[in-house]
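**Student:** The structures come next, written out as structure tokens.
Derivation of every value follows stated rules applied to the coordinates shown; laboratory data play no part. On a predicted model such as this, the values are computed, not experimentally measured, just so you know. Cβ atoms are built from the backbone, for glycine too; each structure is taken alone.
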Structure P
Amino acid sequence: MSNNVYDFVAIGLGPFNLSLACLTDNIESLNGVILEQKPEFNWHPGMMLESAHLQTPFMSDLVTLADPSHKLSFLNYIKKQGRLYSFYIREDFYLMRSEYNQYCQWASQQVNNIRFNQTVTRVEYNDLEKYYEITCQHSQSKETQVYLTHKLILGTGPSPYIPECCEDLNDNILHSSHYLPNKQKLQQKDSITIVGGGQSAAEIYYDLLQEIDVHGYELNWITRSPRFFPLEYSKLTLEMTSPEYVDYFYDLPDERKQPLIASQKNLYKGINTSLINEIYDLLYVKRLSSDFTTNILSNSALKNAALNTDSQRFNLSFFQEEQQQAYNLDTEAVVLATGYQSALPDFLAPISQRIQWNTNGQFDVNRNYSIDKKGSEIFIQNAELHTHGFVSPDLGMACYRNSCIIRDFLGYEFYAIEKRIAFQQFTTPINKQDGQFQRTGKGKSTDKVKSHKNLSAEFSA
């Protein structure tokens with residue numbers, strides 16, 4: 001056990017906690033570490049397709065939107081790689097996913113506050129000393145290490161979502177997160193069915209479609225959504241990825257939030273319009289020179305999945321929701337592009353009583369991204385969709401959220417935090433004073449300014 005008590009310990013190294021690592025590495029008054037069970041940073045390796053790119057511009061890197069002059073910016077990275085002019089001439093705001101991963105790997109090697117191969121097994125609170133004890137096991141040596149800290153940041157990320165009807169077939173059905181290592185094996189099958197209607201499903205369909213005439217497999221793409229929604233990029237819509245929209249959403253009544261999130265899936269779960277067009281164009285070109293079988297179906301909810309152990313084929317049962325009709329599909333391989341779901345780490349059990357929960361058993365997240373009852377000890381990364389809105393998984397909001405968390409640690413703004421960035425106003429204008437409309441809300445913002453539960457007054461205009 002180390003006698004050093006850290007100011008913070010972050011658990012998990014996705015892009016959000018890596019951003020925190022970069023933004024705190026140069027703050028001398030903050031002593032913290034980030035714990036990661038893997039031996040290196042590697043973001044979604046199973047979906048690192050050659051043609052795949054981010055759905056956010058390059059400025060949504062680890063540091064730029066907090067500090068454009070930061071040494072760990074993407075532009076500084078690519079300058080050091082000798083590719084700055086090539087990137088400039090390319091004239092594309094959107095990074096290739098592999099390039100973003102390489103940038104993150106480079107950044108993770110530049111900081112001194114990341115501890116790899118550390119698997120967290122238990123988190124406890126020492127009531128006498130008033131700090132948290134994080135017990136880790138080294139992933140390779142199996143040695144035990146205990147870290148002491150006053151504050152926690154949870155960034156363990158979601159886990160692949162497997163539909164209930166497929167849970168018993170988990171060893172046989174492939175999730176999109178493991179696509180690339182299994183691609184060649186898939187292409188040996190006579191039929192492949194992709195279930196899901198988001199970006200990952202589209203990327204896999206496009207990737208397999210390119211060689212459909214070479215391998216001769218039947219390729220099916222089926223989604224429950226009524227259509228293949230493009231991700232909306234219009235500029236006034238993009239203004240919703242803003243501090244003021246987070247304020248607006250946070251202040252909404254809880255009963256309004258879930259329906260609103262459900263209606264906004266095309267804002268954060270849609271498909272790149274360019275990719276949709278490329279799929280169509282490829283289908284058109286392939287049809288000119290070859291004969292192949294592909295089925296693209298919407299409005300179809302997967303209801304059941306069964307494996308015939310003799311033939312090693314799957315029978316999938318779907319329900320066409322608009323026609324109210326059921327149908328079956330026989331296929332030799334299934335790829336579930338069904339996304340991810342939040343999973344509560346087992347190591348939190350000893351401190352669960354210090355965490356505030358809502359009636360659905362979810363984190364009851366404060367406006368400052370804390371989840372503990374004091375509102376100042378345990379913070380989360382990308383687990384606040386239900387409280388802060390669809391901007392939570394957006395890479396472009398990483399710097400904002402981390403700047404807010406760092407402000408809470410220090411008691412002042414180390415990185416300037418924008419309060420307003422949008423031309424539009426999301427709340428109702430009720431009074432006009434001095435030529436300016438004044439915002440309204442539920443009253444939380446003004447009645448409880450100093451409560452960590454509601455810091456909207458500090459975060460809003």
Structure Q
Amino acid sequence: MAKVWSKRFENTLNPFIEKFNASISFDKKLILEDLDCSIAHAKMLGKTQVLSSSETLKIINGLEKIKVEYLEGNFSPSLPSEDIHYCIEEKLISLIGETGKKLHTGRSRNDQVGTDIRLWLRKEIDNLEILINDLQKSLLHLAETNIYTLIPGYTHLQRAQPLSLAHHLLAYLEMFQRDRDRFKEVRSRVNICPLGAAALAGTKIKIDRNFTASELGFDKIYKNSIDAVSDRDFCIEFISASALLMSHLSKISEEIILWVTDEFSFAKLTDKCATGSSLMPQKKNPDVPELIRGKTGRVYGHLQALLTMVKGVPLAYNKDFQEDKEPIFDTAETISSCIKAMTILINEGIEFDIDNLSDSVKNDFSNATDLADYLVGKNVPFRSAYQVVGEIVKYCLEKKMLFKNLRIDEFKKFHHAFDEDLFEDIEPFNVVKARNSEGGTGFTQVEKEVKNWQKRLLV
């Protein structure tokens with residue numbers, strides 16, 4: 001079939017340019033959304049009597065038949081159709097004849113594609129809500145069973161203070177909750193209907209924009225027709241929120257990669273989520289977290305691509321916008337697969353070595369702050385106490401000893417306020433237990449937060 005615009009041109013399109021110009025290879029992903037969009041548009045044209053009732057019914061039945069054929073695998077959009085919108089229109093005309101040519105009355109592909117993308121993205125965001133919730137539940141379950149498990153806390157990747165492992169894991173629940181909140185906010189701006197804006201200026205055809213918006217489940221319509229067809233903010237917002245989500249997935253992936261090394265030995269990977277080496281039989285490779293970490297850059301790249309695409313593009317619609325779909329499609333697929341993989345890894349792929357974790361916090365100076373706090377409790381100013389403990393750390397390093405190896409008389413050489421009860425204060429379990437400030441790692445606080453998350457996630 002000739003291009004819809006072919007009567008304007010004297011010569012046919014160069015075959016390479018035709019293929020270069022086409023988007024059917026990827027925008028066919030929007031076929032169900034485009035059909036729903038077209039059905040709603042046809043209903044509206046019938047309601048406003050632009051189409052007769054018989055014409056409306058004929059068009060809707062034709063579109064429904066196309067949907068069935070597609071779902072049954074009997075309709076596969078492809079070249080020479082340049083895009084999914086014209087492909088469906090061609091198919092409709094072949095099914096119902098001249099009446100099919102009336103479907104496009106009062107709209108443009110510009111507002112049509114904008115509507116389709118929003119319909120598709122809305123479903124993807126709703127699916128992400130479920131996936132992130134599942135990931136949070138898996139982390140919460142792991143936290144519930146490790147409230148009293150100790151793990152070294154780090155700053156600058158240097159041992160800092162001992163923590164409850166559950167407290168550490170709950171930090172990720174907070175991150176992923178912010179991700180959920182961001183996607184909800186993005187969804188609110190996705191859920192605005194551009195249909196009826198036509199090419200850029202609206203239409204003189206009698207239409208009812210609020211009707212089609214309601215039919216398609218949108219909250220409201222764009223108030224400016226130029227903005228309606230040129231807005232791609234929501235695409236960038238989606239990928240931006242996705243990039244932040246990936247940064248959190250990459251962060252926990254990096255920690256898992258470190259934890260399962262022989263150098264850390266905090267955890268082990270199960271056979272369900274690891275692979276071996278083709279050469280070294282002893283290896284168990286953390287492929288899942290490594291792939292997630294690697295795919296983070298992929299999403300970051302899509303964000304940069306879209307930001308560059310919209311920069312300096314004049315109003316209103318431009319062909320540049322064809323480049324919005326592949327980054328969005330790939331981002332949605334990437335983050336969905338990464339969330340699923342991380343959820344499986346948390347549920348089935350990692351086992352913490354409780355003994356090694358316990359030993360690790362007993363054989364370092366991560367209780368140094370608590371030794372200073374001990375002196376504070378004896379009415380020593382904190383900064384003075386800090387200096388005293390710094391001297392003790394230096395002394396211990398020279399002697400290749402830990403605090404627990406010193407006698408009380410050695411402590412008293414540094415300050416007279418030290419007494420035997422200090423050993424109980426700086427025992428790692430008690431160190432963690434004592435940190436009961438709001439939001440701290442103290443067991444009471446962690447237990448409270450676990451219960452709060454159980455309520456929030458309906459576990």
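**Student:** When Kirkwood radius over Cα pairs in Å, for residues 129-200 alone is compared over structures P, Q, which one is greatest?
**Tutor:** P
**Student:** Next question, about the same structure. Out of P, Q, which structure matches 0.10 when FRET efficiency 1/(1 + (r/R0)^6) of positions 81 and 265 (r between Cβ atoms, R0 = 41 Å, to 0.05) is calculated? Before the final figure, lay out each step's value.
**Tutor:** Working: P: 0.70; Q: 0.10.
Only one of P, Q returns 0.10 for FRET efficiency 1/(1 + (r/R0)^6) of positions 81 and 265 (r between Cβ atoms, R0 = 41 Å, to 0.05), namely Q.
**Student:** Upon calculation of helix-only ellipticity at 222 nm (-39500 (n - 2.57) for each DSSP H run of 4 or more, over all residues; to 500) from the atomic coordinates, which of the structures P, Q produces -7500?
**Tutor:** Source structure for this number: P.
**Student:** Once distance in nm of label points 7 Å out along Cα→Cβ at positions 369 and 401 is calculated for all of P, Q, which comes out largest?
**Tutor:** Q
**Student:** Thinking only about relative contact order in percent (Cα under 8 Å, 6 or more apart), which of P, Q has the largest value?
**Tutor:** Structure P comes out on top.
**Student:** Same structure again: Rank structures P, Q by FRET efficiency 1/(1 + (r/R0)^6) of positions 305 and 393 (r between Cβ atoms, R0 = 41 Å, to 0.05) and report only the one at the top, that is, the highest. Display every interim value, and only then the final one.
**Tutor:** Values: P: 0.90; Q: 0.25.
Once FRET efficiency 1/(1 + (r/R0)^6) of positions 305 and 393 (r between Cβ atoms, R0 = 41 Å, to 0.05) is tallied for P, Q, the winner is P.
**Student:** If Cα Rg over 2.2 N^0.38 Å is calculated from each of P, Q, which structure is the one that comes out at 1.36?
**Tutor:** Q
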